[in-house]
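Only the coordinates and a few stated rules stand behind these numbers; no lab work does. This is a predicted model, so every value here is computed, not measured. Cβ atoms are built from the backbone, for glycine too; each structure is taken alone.
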Structure P
Amino acid sequence: MNAADILKQITPQLESDLPELDAQVILAHVMGHPRTWLLAHLETSLTPLQIDQTKEAVNQYQAGTPLPYIIGHWEFYGLDLYITKDVLIPRPETELLVEKAISWLRASPERRTVADIGTGSGAIAVTLAMHLPDARILATDVSYAALAVAKHNARKFHVHHKIDFLQCDILPQHINPLSTEGHFDLICANLPYIPTETLHNLSIYGNEPTLALDGGDDGLDHYRRLLKLAPDWLAPNGKILLEIEATQGVKALGLAYDFFNNMNIQLHQDLGRHDRILEISPMPD
């Protein structure tokens, strides 16, 4: 069978908003080529092994396995990141945090120490390292398996020498090895933020790592712990950028004011006009 015939066969089997696109992504992955190559070579015949691999991928998809886990990679901020079931799938909402981080760091060339808390796949840390060659980044995660994925991505994009990876819960217990003062100019995080009860009713529950999703009763457990520690780690006039759950805006603001009442605290909305980024920065002069 050629690629065109396979696509006709598997597309109706995929229940999604874009079944044709997902079918093309799966088949391109099996054939070892970009999707654009596939569309230009639909007459190409598949080997028996490739046909079996396609069927297996479709079976995984039908069983609820997210597409990025099936193909083993996913795009984030223009980078094709390596992905496994040990990490959260990178999402467009997090790109807003990255955009704000890059913009601020580029406008402040004297500020180059960054902490990426709960790095997961390394999406934030690797992207910042790619766009800011002189940045010095500490990426932490409680999961050893997640750190292995993040390290893989750092090596893939040749920025591994710019990032120190550390397995710990939130922040290390010792002084930051990247700075003699033990301070970060920028602390950013996309920590688990879905309330436990809400998570259990979502389709992603059981399909992506619960460790990377469950934020406790109100979704803010991990951020309470981070914000309690952050004042001791943040450099003078430094900035904090946190991705939050869409319904947590008011609570997140109140929590931030509990620890940073002398800072400028604001919310930023994503493209869907949902509260998404909590920013804590110095008061304007």
Structure Q
Amino acid sequence: MAVTIESTNRIMTNKEIDNFLLNALNEDMPEGDITTDNIIDPSEISYAEFIAKENGVISGINYCKRTFELISNDCDFKIYKQDGDKVVKGDLIATIKGNTRTILKGERTSLNLLQYMSGIASTTNNYMSYMSGKTELLDTRKTTPGLRFFAKKAVKDGGGTNHRYGLSDMVLIKDNHIKAAGSITKAVSMVYGKVNCKIEVEVETMEQFLEALKTPCDIIMLDNMDNELMSKCVKINNGIKKLEASGNMTFERLDSVCKTGVDYISVGALTHSFKALDISLKFKDEK
């Protein structure tokens, strides 16, 4: 179940995943489930189904399964839709049969993470559907604190590509760095040769772009530029450096930005403005 975020080789081990899920369960029932423990017979067995209540892309199903296993090993959890699979309203995602108390205690924690990750995967897949050519869709660091690993995995499940995981993985010189250093040229010179990773520079004007182009940076981010200006930058660049477009990337604009010839489009909304995928867990008579 351990997963590596390939763009940065960041890995979350099985133990770390278990600790995260155990903390989430403890947050939900620090003193137990006082409703379930007083109503449900300890020996009662139930069968339930995870059903998609809208169209989307699944992400986090194995973490959903693991949540119940950490409560008790007496449940049979069957997966019908894997991470990255598309679902339509009414699709059966998974089933669980086992101790009723276990199912009820794990229901909310498992669904919260599954809906969260599936929402990001679905949003990513939706953005991808508006893109054309070889341009890649990137995520950003605009994630909920403590959930970045799961958010970035969900982006990949939705067909997107991970940008840097965190501040330690890649140099990204932004406007405040440039202002503090004095210029783009000086900022790049201060890190070039001192780090064993790619260097990216954010620019907002043609003047800044031309300055960045003369530096040994690897990637230039074209921030909040209109399509005409981006097209000019792509032509001048002529494949010398990788170019990333960022800012105000609506669905309607994506295809036209792809056609400018940029290598990447980064969208913060993938992980900060998504809608959780609606998924239900319903007790039913076993088929």
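Identify which of structures P, Q gives the largest calculated value of distance in nm of label points 7 Å out along Cα→Cβ at positions 89 and 113.
Values: P: 3.8; Q: 2.9.
Largest value of distance in nm of label points 7 Å out along Cα→Cβ at positions 89 and 113: P.
Just checking, which of P, Q has the largest value of distance in nm of label points 7 Å out along Cα→Cβ at positions 41 and 97? Working shown, then result.
Details: P: 3.8; Q: 1.8.
Result for distance in nm of label points 7 Å out along Cα→Cβ at positions 41 and 97 over P, Q: largest is P.
When FRET efficiency 1/(1 + (r/R0)^6) of positions 105 and 161 (r between Cβ atoms, R0 = 35 Å, to 0.05) is compared over structures P, Q, which one is greatest? If you can, show how the numbers build up before the last one.
Numbers: P: 1.00; Q: 0.45.
Top value of FRET efficiency 1/(1 + (r/R0)^6) of positions 105 and 161 (r between Cβ atoms, R0 = 35 Å, to 0.05) goes to structure P.
Tell me which of P, Q gives 1.02 when you compute Rg/Rh (Cα atoms, Kirkwood Rh).
On the way: P: 1.02; Q: 1.08.
Structure of origin is P.
One of P, Q was used to compute relative contact order in percent (Cα under 8 Å, 6 or more apart), and the result was 23. Which label is that? Let's see the in-between values first.
Details: P: 13; Q: 23.
The read-out was computed on structure Q.
Upon calculation of distance in nm of label points 7 Å out along Cα→Cβ at positions 57 and 273 from the atomic coordinates, which of the structures P, Q produces 1.9?
On the way: P: 3.8; Q: 1.9.
Derived from the structure labelled Q.
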